[in-house]
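The structures come next, written out as structure tokens.
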Structure I
């Protein structure tokens with residue numbers, strides 16, 4: 001990233017002296033450390049990656065592999081919260097997370113995240129293959145070290161480069177079944193990679209003052225809202241052909257193509273609407289509309305591909 005708007009010490013979590021020194025974390029607190037909403041997306045995209053493989057999947061081993069990938073993703077989120085706890089304490093939307101709220105001690109979160117990281121990698125290697133386990137280990141490293149500890153605090157392109165970590169699950173899922181990657185799994189990686197900047201920058205536009213206060217060089221903070229809106233529009237337009245690619249040059253079917261095209265056009269329209277509306281409450285509503293639509297977009301595309309893969313598995317009587 002480029003130079004942050006404000007300097008902020010992030011080498012280790014620090015907290016206000018008035019915060020509680022004794023933590024009584026509940027199961028819910030530790031669950032929240034795993035970023036469950038992010039885990040849902042990881043599970044969904046990894047599942048599609050697994051089902052697009054040409055090899056048959058043992059249901060028990062497939063479920064166990066998916067669980068290992070989900071836990072690895074959760075471990076990444078936990079370590080991210082551990083390292084960024086001091087930043088989270090300064091932002092309204094993250095100040096109630098378990099560590100800044102005082103429910104879980106930083107050391108406990110670090111131990112929890114490291115244990116889950118190592119355990120998920122070893123488990124995936126034992127039940128699937130060591131290629132996918134190595135890929136999962138690299139993904140955790142990339143998100144925690146490359147993105148959280150470095151990119152997030154250094155360049156406005158943090159979410160662009162760091163977004164690769166969230167785009168790997170379809171490839172890991174495919175690799176857990178086959179031991180290799182395919183063109184289609186790579187295209188889903190590319191889809192999530194291009195989707196991440198407009199999705200996250202839409203929220204960053206609304207929360208730019210919080211990022212500035214925390215010293216995080218998000219694009220709206222450094223380049224300004226107008227430049228951010230332009231970048232969102234460019235990426236959203238690029239998503240149309242990128243989203244269609246699995247059907248045009250790989251094995252996705254007609255249902256996926258129709259959904260990808262329709263939702264891609266809608267997302268680009270909302271991005272253009274955000275580009276036009278730059279002041280007041282209308283701009284804020286346009287940003288939230290794009291943010292919400294982007295989530296629906298990704299679930300719709302992967303949902304369509306999931307349906308295409310599951311339909312042939314239905315009993316023949318249901319296919320008539």
Structure II
């Protein structure tokens with residue numbers, strides 16, 4: 001890989017974590033293996049003697065500040081305390097703090113740890129995916145119900161995912177105009193789609209009944225199935241957005257698949273077993289699915305060194321243009 005997470009640098013991060021493991025009561029010779037490279041770099045650290053494992057997440061510099069990370073952990077703690085969702089426990093260091101630091105490539109990198117959670121990622125084409133989305137809908141509703149009533153700490157700070165921070169003037173994941181393989185014709189189509197989304201979102205509004213604290217990244221890679229348990233991991237992108245955006249994120253990278261319609265129906269059904277969801281919100285879900293795809297197109301360009309972005313490349317942009325054409329045609 002080339003870029004922020006080139007192979008040599010990932011190895012540097014992995015080796016550097018040896019200096020931090022004692023802070024989480026693991027010996028310095030703990031076995032550390034790379035799990036995932038995406039927004040952050042995630043590793044598994046295992047005590048060779050006891051085989052106890054924890055997950056270490058090394059944060060990408062320039063994305064979340066310390067108070068934002070602590071806010072994520074505060075929400076997770078309260079979700080666990082109130083049995084809202086099965087999710088790994090954030091682990092304190094021996095000094096009671098939750099964030100360790102390591103220096104790499106001239107940057108200070110924040111590191112947090114979580115309990116290891118068993119399970120496997122749901123299969124995109126798996127037979128149980130529809131029933132799984134019914135359960136995910138109920139989980140999403142519980143998350144949203146908690147978010148509506150939770151008295152957040154005064155220091156709580158997370159990012160907001162709206163038009164301006166997704167596709168507008170202050171994009172958190174980069175300018176979509178830098179999309180890989182985007183030509184003049186595609187640019188014109190996406191410009192029209194962006195303006196249409198801006199108008200739609202302004203009309204849809206951000207009232208408290210449809211906008212609040214959400215996970216924002218409930219894609220299959222962040223779900224772990226173990227028997228009857230559906231666990232949720234990685235709240236790193238949690239922030240303030242539309243509640244139905246959580247469904248859109250759940251179908252990331254396969255939003256064009258015909259199964260999405262059935263998954264939406266199942267998610268809504270599961271959601272409504274826990275909390276109400278208006279017909280207007282349901283009708284808006286396909287638009288949010290396209291919004292998420294549009295946003296991911298910017299992410300792929302700005303995170304080009306990650307395995308996911310490299311696997312998708314320019315064809316992902318071309319697919320987004322095709323979906324934008326279809327989106328616009330429905331507005332005519």
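Of the structures labelled I, II, which one yields 44, 16, 12 when Cα extents along the principal axes in Å, for residues 236-291 alone is computed from its coordinates? Derived from the structure labelled I. Largest in FRET efficiency 1/(1 + (r/R0)^6) of positions 148 and 196 (r between Cβ atoms, R0 = 25 Å, to 0.05) among the labelled structures I, II is structure I. If semi-axes √(5λ) of the Cα gyration tensor in Å, for residues 52-91 alone computes to 20, 15, 7, which of I, II did it come from? Clearly, the read-out refers to II. In terms of mean count of other Cβ atoms within 10 Å over residues 36-43, the structure with the greatest value among I, II is II. From I, II, which structure was semi-axes √(5λ) of the Cα gyration tensor in Å = 32, 27, 16 calculated on? For semi-axes √(5λ) of the Cα gyration tensor in Å, the value 32, 27, 16 is produced by structure I.
A value of 14.5 for mean count of other Cβ atoms within 10 Å over residues 60-67, calculated from one of I, II, originates in structure II.
Computing helix-only ellipticity at 222 nm (-39500 (n - 2.57) for each DSSP H run of 4 or more, over all residues; to 500) gives -23000 for which of I, II? Answer by label: I.
Taking mean count of other Cβ atoms within 10 Å over residues 180-187 as the criterion, the top structure among I, II is I, with the largest value.
When distance in nm of label points 7 Å out along Cα→Cβ at positions 268 and 284 is calculated for each of the structures I, II, the largest result comes from I.
Only the coordinates and a few stated rules stand behind these numbers; no lab work does. Everything numeric in this text was worked out from a predicted model, so none of it was measured. Cβ atoms are built from the backbone, for glycine too; each structure is taken alone.
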